[in-house]
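Undergrad: In the part that follows, the structures are each spelled out as structure tokens.
Every number in this text was worked out from the coordinates using simple rules, so none of it is lab data. Here the structure is a predicted model, which is why all the values come from computation and not from measurement. Cβ atoms are built from the backbone, for glycine too; each structure is taken alone.
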Structure P
């Protein structure tokens, strides 16, 4: 399933210790990667592309906190594919339970919804950036342990 996909992992985070259930994290990243693989299925990558690519980059990002209470370092894991992207009208719904753009029988529409819930329970978030025809980046954000 992954044999024709170029996967690049770039670990830029100098510190990346998070307090999380490793099995839940594994499920979240498996959901994200499988969605990327499905999106890059045959004939779904941009025509000007040189193949199917999935990039996974872990970095440490200083984020501004609400009410001007300073910044906090958080781990960002960006999973970027060069699939067809997500249509603008679908972006606001991708985390809704049972929402799917896949053919009947190909998915339940629960993967991203459940993933978001698990990450939120860990004090994190999942953000999406996508443009139709240009691929998608899902960013998993988690607080550092001890921060």
Structure Q
């Protein structure tokens, strides 16, 4: 069992891009349709860019036409926390990583079956690890999820 922690702010400032830092640490939002993973269709997992916590799988990714990567559920529910967000003059539910407390995005109840949820996630908050690199990057325990699914994620 791996342990995940939030690196010190000085380390995050060195390791993350300015946009990654602003999104994860200051709840910024990247532009829709102009971010790294909104149109990513390879099989793999998405981990917290700050701590490496496994968060989402391409098997649960779908095209929500919102311009950000969207998922029906987390890969590891224990690695996700939520809280009320009253910014932008509306009630939303913010999604954060458990151990690094990185701001990831928001979850909405307008997603497809089976959950009816849409986890709308900033690409700047996650790092994508394709199936072929999961073992070498220490995420081999998730390879079995892709064994019978082929290499194409849900769209």
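Undergrad: Given a computed value of -3500 for helix-only ellipticity at 222 nm (-39500 (n - 2.57) for each DSSP H run of 4 or more, over all residues; to 500), which structure among P, Q does it belong to? Display every interim value, and only then the final one.
TA: Numbers: P: -7000; Q: -3500.
The structure behind it is Q.
Undergrad: Taking semi-axes √(5λ) of the Cα gyration tensor in Å from the coordinates of each of P, Q, which one would give 22, 20, 14?
TA: On the way: P: 27, 18, 15; Q: 22, 20, 14.
This figure was derived from Q.
Undergrad: Computing percent of Cα pairs over 22 Å apart, for residues 3-82 alone gives 28 for which of P, Q? Before the final figure, lay out each step's value.
TA: On the way: P: 40; Q: 28.
Structure Q accounts for this read-out.
Undergrad: Turning to a different aspect of this structure: Looking just at distance in nm of label points 7 Å out along Cα→Cβ at positions 59 and 91, which of the labels P, Q belongs to the structure with the highest value? Don't jump to the answer; show the numbers that get you there.
TA: Numbers: P: 1.9; Q: 3.4.
Evaluating distance in nm of label points 7 Å out along Cα→Cβ at positions 59 and 91 on every structure, the highest lands on Q.
Undergrad: Moving on. Looking just at mean count of other Cβ atoms within 10 Å over residues 51-58, which of the labels P, Q belongs to the structure with the highest value?
TA: Values: P: 17.2; Q: 24.1.
Comparing P, Q, the top value of mean count of other Cβ atoms within 10 Å over residues 51-58 belongs to Q.
Undergrad: Right, something else. So distance in nm of label points 7 Å out along Cα→Cβ at positions 35 and 107, computed for just one structure, reads 1.7; which one of P, Q is that?
TA: Values: P: 0.7; Q: 1.7.
Answer for the origin of the read-out: Q.
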